[in-house]
Structures are given as structure tokens and as C-alpha cells.
Structure I
Amino acid sequence: MGEKLDFGARHVAIIMDGNGRWAKHHHLPRAMGHRRGVEAVRRLIRSLGPMGLDCVTLYAFSSENWKRPQDEVKDLMSLMRHFIKSDLPEFIANDVRLKIVGDYQALEPDIVAMLDDALERTADGSRTVAVALNYGSQHEIARAAAKAAAEGAVTTETISAHLDTADLPPLDLVIRTSGEIRLSNFLLWQSAYAELYFTDVLWPDFTPEHLEQALAEYAGRERRFGGR
């Protein structure tokens, strides 16, 4: 994958599902599945430029994930700290901007401080990796509608302007791994006319080649946006 590819998509979102099942299939603790999932994220970010993408949005931690066992949530937070520390230099070196979607300010104070620092240090990147943390789409839409109402008219345009993704390109493609066929409260507004792609591949096994396959299928679809 040395040459730059262009499938016509600029913004792809991924529901990274299957870490737990991957660990179970390999007779390993769930924590190991999450660690291997982080490695898949690294592979994906490195392929962002060659795939011709301007932005990828990753569903990392939903507002519903707090319901998981405390030990699992603690491990996910530890992984987040490690990822920020270890990968921030690579973001900067590869001209990648980090963006956070969701209420990340509700995370633990040291993680918030690390994320604020990473956001500032990568602000001028030419390509974007948006990470959804403590995110739920229904809550995002409600917040955006309330802000629009406080300023005046509530329209599709004013709601869109107040979404967490307002400064990102329109969403072209949503990918979900692990064989589940649902959006799970992820980018519901933004997905109105996005293409959907579901694969049985578990997230830790997802490679840039799998992303290329999804983009190739996307390129072969006819997008009508409600028209004929």
C-alpha cells in the first residue's frame, strides 16, 4: 500500500466492536482484547493518509460503557492514558490532528489534562482522528438543539452547527466490526445519508486491508441522497 489511494470518501467512522469476543476466542482476559484493539487503532491511523481520508472518527467509549464492570472500565482508562502518552509524538510527526467527540471533561482529571494537552499540540494537523469518548448521539443531538433554541430558530442547519462534529467533513461511511448490525447510538444525525458497512471481522483483527475493502465497496455504490 505504498501509493496513495482515493475511493472518494473523505470521512469514515468506525464502531470498533469485538475486543471481548476476540479475547474469548483466544482464551485470554478481556483486557488483552482491549490491548489488541489499541494496536488495531495504531495500524488504522498509520493508513489514514495512504487511503486518501481526511478524517476518521472512532467510537472508543460510549456514555453507556460506564455500566460495564468496574475493573474493565478501569483497564480502559489505563489504556487511554498509555495510548495518549505513547502515540502523541506519532500524531505530531504524521501531521494528524486529534479531536474529541463527546463529554470527555467528565473523565478523570488527569486524563482530561492529557487530552487537553494533546488537542493543543496537534491542533494544526492536516488530517483528523476524532475519538468519541463518553459519547452518546441522542444526548449530542439534544445538546445541539438546546443551543440552537437559545440562539433563535431550531432548524436542521442550526442543529448541525452545534453538533460535536460541526467542524468535520460530512460523514461518508460508517463501518462496524464483529458482525453486529446496528449503530448503537453513534453519529445518528451525521449518518442520515452515510453508507453503512458491516463486517464479521473482530476489531483486533481489523487491518488497513480490511479498511481498503470497505472503501472499495463504498466506491462502487451509487449515493443518491434521497433522489433518484
Structure II
Amino acid sequence: MKDHVLIIDDDKELCALLAQYLELQGFEVSSIHDGAEAVTHLQQQEYDTLVLDVMLPGMMGLDVLRKIRDFTDTPVLMLTARGEDTDRIVGLEMGADDYLPKPCNPRELAARLRAILRRSQLTDINESQTEVSVGSTTLNSANRTAIHRGVSLNLTSAEFNLLMILLKRAGKIVDKDTLSQEGLGRPLSAYDRSVDVHVSKIRRKLANAGGKELIVSVRGLGYQFAVDGGY
């Protein structure tokens, strides 16, 4: 069964171009060119992943993302204007799984979508340890649940993968290259703050569940899940 992608972008020519390439790569592709229409549509129709442009008429892409995150956790890849770091960071903080600057290379888009879909799989057939617990934090890769002190953390797929990596290496420093490669499915590129933004969100969710200071920043090296830290 083909993975169904919805492209939300007002550039109809670009949508047609991307759809043509993605369909050749084995995806099923649909397009919507209006933000408000996309929100209404997504309340009735499910997709495997979304490609969402930041710049949309009527309702901006970030507003679309904010609204759909109230009712769906479908993975979202944001298309941002080249050089607009603020849009990328805000998008990740609001629940986007990844981003690409426009104009984007269709081949890279396909690769990013495959990475997103891989990490959003409910079960990894090569995963021998489905549940990992450190202190009061428990992650289950079979049903993609994350619990701290009995409270659900409601992690995105990217956040879940990054926290799972840190938990499995609890007490050890994990460099950002490893986190990006294993958690986001791509090498860490220069000036890419995706890992930092996702980790920041995980920290806030842990803190809201009573788990403060569990993820420690090690300057110039990476992050560490504190075995005996937190509350």
C-alpha cells in the first residue's frame, strides 16, 4: 500500500512538479492550495504525512500547523523560505517533524519523507527491546507511548525517537550527530538546530510531568539523560 502524502502549498505548478516526482518514487500524492481548506479537510481525511508551506494565502502555514495539532499527530514537513531560521525553529517548536528550505530538491524531499515515515512506524521489527525505563520515565516502542511519573508526554515521532536514544544511553553523552542520524534519519548539517529544538520541547514536556533537569546539555558534545537526576 502506497504512503499517501498531502502537499499544502498555493504554488500549483510546484505542487504538480513535486507530485509527479513523488508518484514516480512510489508515493500517492494529493494537493490543497489553501490553509483554511486544508484544516477542514484534515478533520475528515487522514494521510501518512503532510508537506506544509509556511507562506499560504488566508491562513499561514504556522497557523495551519497549530490548528491541526489539536486533532492529529500526522507527521509534518514544513517548507520554509531559504534563510528564514525563525520560521523553522517556530515550526519545530509547534510540532513539525522536519523542514526543508524552498526551493527544495524533489529528491531530498522524497528522502526526508521516507525518513519521517520510517520513524513514525508503530513497530520496528528489528527492535529487540520494546520498553525502556530509566527512573520514572518509560518509553514503549511497540505503541509509541512515553510516560513520566504516570503522565503521558504526548511526544511527536521525532521527539520519541530522540528520547528513546537518550534513555538507552542514559548516563552517557550522546553527540548531536548521532541524535540526528538515528533520531531524525539524516546527517546533522551546518547550522541545523533541529535536534536542539526537539530536545528543548522534550525537556518542557518532562518538566510539565514533574521531571526537571533530566536531560543535561554538555557544551560542545551533546546531551545526556541523567540516571539519578530530575524529580
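We did not get these values from a lab; they are worked out from the coordinates using the rules stated. All values reported here derive from a predicted model rather than from experimental measurement. Cβ atoms are built from the backbone, for glycine too; each structure is taken alone.
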Structures I, II compared on distance in nm of label points 7 Å out along Cα→Cβ at positions 16 and 136: the greatest is II
Taking mean count of other Cβ atoms within 10 Å over residues 88-95 for each of I, II, which is largest? II
Given a value of 60 for percent of Cα pairs over 15 Å apart, for residues 112-151 alone, point me to the structure among I, II it was derived from. I
Value 1.7, calculated as distance in nm of label points 7 Å out along Cα→Cβ at positions 24 and 64, assigned to which of I, II: I
Structures I, II, by distance in nm of label points 7 Å out along Cα→Cβ at positions 96 and 208: label with the highest value: II
Given that helix-only ellipticity at 222 nm (-39500 (n - 2.57) for each DSSP H run of 4 or more, over all residues; to 500), derived from a single structure, equals -10500, which label among I, II identifies that structure? II
Which of the displayed structures (I, II) returns the greatest value of relative contact order in percent (Cα under 8 Å, 6 or more apart) on calculation? I
